[in-house]
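Structures for review follow.
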Structure I
Amino acid sequence: MTHVLIDRLIQDFAYAEVSLDNHDDFVAQPGLNVLFFPGNPETVKDATDVAVVLPELINAFGEQLNPGVVTDTYGAGKELKQKYGFSQYPALVFVREGEYIDAITRIQDWSDYIAKINVLLTAAPRRAPGFSIPVVAG
């Protein structure tokens with residue numbers, strides 16, 4: 001399920017549409033690759049807000065960021081969401097040459113995006129958080 005503001009990222013800005021078929025090649029590219037996971041824009045209220053902010057972030061950081069959009073929320077998007085372990089949509093997942101760096105979820109203040117991405121540009125890779133199941137003693 002898409003929205004005109006999400007579609008324009010692919011159609012007007014020529015951001016890569018990322019699926020399971022091209023994911024590995026996309027994230028293996030040099031530089032900081034940004035995967036935008038909008039979720040379902042009918043139920044995720046911040047999805048269109050981040051779709052508007054993302055091109056501005058790409059402009060602010062120039063060629064340091066390589067954007068891609070995961071539009072298949074329920075197929076490939078679900079599998080990739082599990083791979084990266086974020087819990088809230090929309091999400092911007094940052095991967096450098098195939099290695100997870102970090103994720104920013106939901107809409108943020110502009111200054112927070114700028115500060116966080118400046119750190120991520122040189123941050124060391126780390127293990128994606130993954131999902132955890134609480135253990136209850138009984």
Structure II
Amino acid sequence: MSNLVEISEYTGIGYRPLIDYGAWRVAILRYHPELEPDAIHAMQRHDETDEVFVLLEGRCILFLGEGDGQVEAIHTEDMQPLKLYNVKRGVWHTHTLSADATVLIVENVDTSDANSPVIMLTPEQQAELVRLTHQLWNE
């Protein structure tokens with residue numbers, strides 16, 4: 001039956017691509033200590049493609065940075081299970097996840113560090129991520 005279906009899973013921590021096919025990749029993102037709000041020091045964007053996120057379980061806040069050469073404002077999406085969140089090409093973003101969270105990611109197979117610049121957040125922006133997380137999750 002292995003010629004009919006490929007079954008994959010990931011129960012570790014952090015990001016793991018599971019399936020690459022043609023022009024697309026499916027990956028899983030799970031809790032990692034580097035994604036705690038007080039540990040997030042940067043945002044990333046993808047210059048060549050959108051990226052889709054689906055919360056499967058747990059909680060996840062999607063932080064979105066407005067601006068081009070710098071993050072001028074930070075917006076949040078407290079993700080709801082089984083809804084699709086399509087982050088548009090060129091939008092700065094990062095996440096924080098609860099310890100039990102699992103997020104499905106669909107992206108272009110050629111999404112890499114070469115076409116996904118990172119921008120460092122200021123200490124004030126880092127504090128804002130912590131504040132926003134506490135506000136949304138009532139901690």
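For the read-out distance in nm of label points 7 Å out along Cα→Cβ at positions 13 and 117, a value of 0.9 was computed from one structure; give its label from I, II. Working shown, then result.
Numbers: I: 0.9; II: 3.1.
Computed on structure I.
Quick one: Rg and Dmax of the Cα atoms in Å came out at 14.6, 55 when computed from one of I, II, so which one is it?
Details: I: 14.6, 55; II: 15.3, 54.
The value was obtained from structure I.
Given that helix-only ellipticity at 222 nm (-39500 (n - 2.57) for each DSSP H run of 4 or more, over all residues; to 500), derived from a single structure, equals -10000, which label among I, II identifies that structure? All intermediate terms of the calculation are to be shown ahead of the outcome.
Working: I: -10000; II: -3500.
Attributed to the structure labelled I.
When FRET efficiency 1/(1 + (r/R0)^6) of positions 69 and 125 (r between Cβ atoms, R0 = 25 Å, to 0.05) is calculated, the result is 0.65; to which of the structures I, II does this value belong?
On the way: I: 0.65; II: 0.95.
Answer by label: I.
Ranked by relative contact order in percent (Cα under 8 Å, 6 or more apart), which of I, II sits at the highest value? It would help to have the intermediate numbers written out before the result.
On the way: I: 28; II: 32.
Going through I, II one by one, relative contact order in percent (Cα under 8 Å, 6 or more apart) peaks for structure II.
One of I, II was used to calculate mean count of other Cβ atoms within 10 Å over residues 5-12, giving 16.2; which? It traces back to I.
Values quoted throughout were computed directly from the atomic coordinates according to the rules given, and no laboratory measurement underlies them. Note that the structure is predicted; figures quoted are calculated from it, not measured. Cβ atoms are built from the backbone, for glycine too; each structure is taken alone.
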